[in-house]
1. Of the structures labelled I, II, which one yields 2.1 when distance in nm of label points 7 Å out along Cα→Cβ at positions 150 and 174 is computed from its coordinates?
2. Looking at structures I, II, which one was helix-only ellipticity at 222 nm (-39500 (n - 2.57) for each DSSP H run of 4 or more, over all residues; to 500) calculated from, given that it came out as -5500?
3. Looking just at percent of Cα pairs over 19 Å apart, which of the labels I, II belongs to the structure with the highest value?
4. Assign the value 6.1, calculated as mean projected area of the Cα convex hull in nm², for residues 86-165 alone, to the correct structure from I, II.
5. So mean count of other Cβ atoms within 10 Å over residues 126-133, computed for just one structure, reads 15.6; which one of I, II is that?
Structure I
Amino acid sequence: MQNLKNITKTTLSKEWATLDRIDYDYQFKNGEWKRLSRETYNRGNGAAILLYNAEKGTVILTKQFRMPSYENNKNDGMSIEVCAGAIDNTDSPFETIIRETEEEVGYKIDSAKQVLTAYMSPGALTEKMYLFTAQYTDDMKINAGGGLDAEDEDIEVLEISFTEAIEMIKEGRIIDAKTVMLLQYAQINKLIN
């Protein structure tokens, strides 16, 4: 990029993820160069999946506590979301979603279709999400799910009607971006009648 130069990075934190301050010179459309500073939060990329049962008209979602949501609203901090997880350095998005589906919701799936790729908050997060859909049946359930104790997960597994999930978006009870995107993808593409 010819309108970007003199990039310097300062790591501010390396706790759960990496918080960097990046200073850079950027040339605006009017030709003026300005020195800018932004913070970026890097926790790697992630994968998420909407599990749906077209015959039953249901979807599998998760419910768990999210501190940033609590901090923003001072509500109960509970978030209803699709199954998702961080991509490990050695896994592909597909391998990640297969693993997370088993750990979080207790279903063993062999296939999934990647339908979208999106940045959730490109102004602050480096994370790119790979979004999948897959059909599930009751016989694919191999354990209770709920997440891993080693990852301090305490996940409630929800099986709800697709119609109710769409209503929950309208009512503001589902406000997680990846979940809204995947439910709307299913609605637009008529995955569930």
Structure II
Amino acid sequence: MPQDVAIDATMIEAAVRRWLERAVIGLNLCPFAKAVHVKHQVRIVISDASTERALLEELGEELALLRDSAEDNIDTTLLVHPQVLTDFLDYNDFLDTADALIEAMALDGVLQVASFHPDYQFADSAPDDAANLTNRAPYPILHLLREASIDRAVAAYPDPDAIIERNIAAMQALGAEGFRKLLSEHD
């Protein structure tokens, strides 16, 4: 691997960790993330894929690894792919392909993919709607999750339906500029 790729991967991983720690955990966007993070059960993979086909192959490998790993070892995986699917509409279309792969691997009901993208936009929302910030990340990410872990976390959480509304309110209060500052390399 060329040295500059390793440096880029290091910088990309640092940005993703900053987002995970400051936004996802720090703003409590996902009340279930802190527990697996502090136990070092979050796998972050920086993909070098430059085509959708290569990313799909890597996604299959990561799904198999997560399936075959003990939860105590890896509970969830963030597959970061900075060179492919940088256009949100292409990324969004790829999610159907990811779901088809899960089904083809007989992992439907076992694993799922959650989506995060720098230009994430919910259907019927304006691009600058603060609600979109809840799913925005510094790079395109396919978040691989164990459904059993989700079920346990939701069962233990007092009001899981309130999470979305609370997150939207938090992002509206923070705003796009506040979100940008939160993720800034410089405190």
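All of the numbers you see were taken from the coordinates with simple rules; none came from a lab. Here the structure is a predicted model, which is why all the values come from computation and not from measurement. Cβ atoms are built from the backbone, for glycine too; each structure is taken alone.
1. Numbers: I: 3.1; II: 2.1.
Going through each structure in turn, the value belongs to II.
2. Values: I: -5500; II: -15500.
Comparing all candidates, it corresponds to I.
3. Values: I: 65; II: 60.
Evaluating percent of Cα pairs over 19 Å apart on every structure, the highest lands on I.
4. Working: I: 6.8; II: 6.1.
Clearly, the read-out refers to II.
5. Numbers: I: 21.1; II: 15.6.
It must be structure II, since only it matches.
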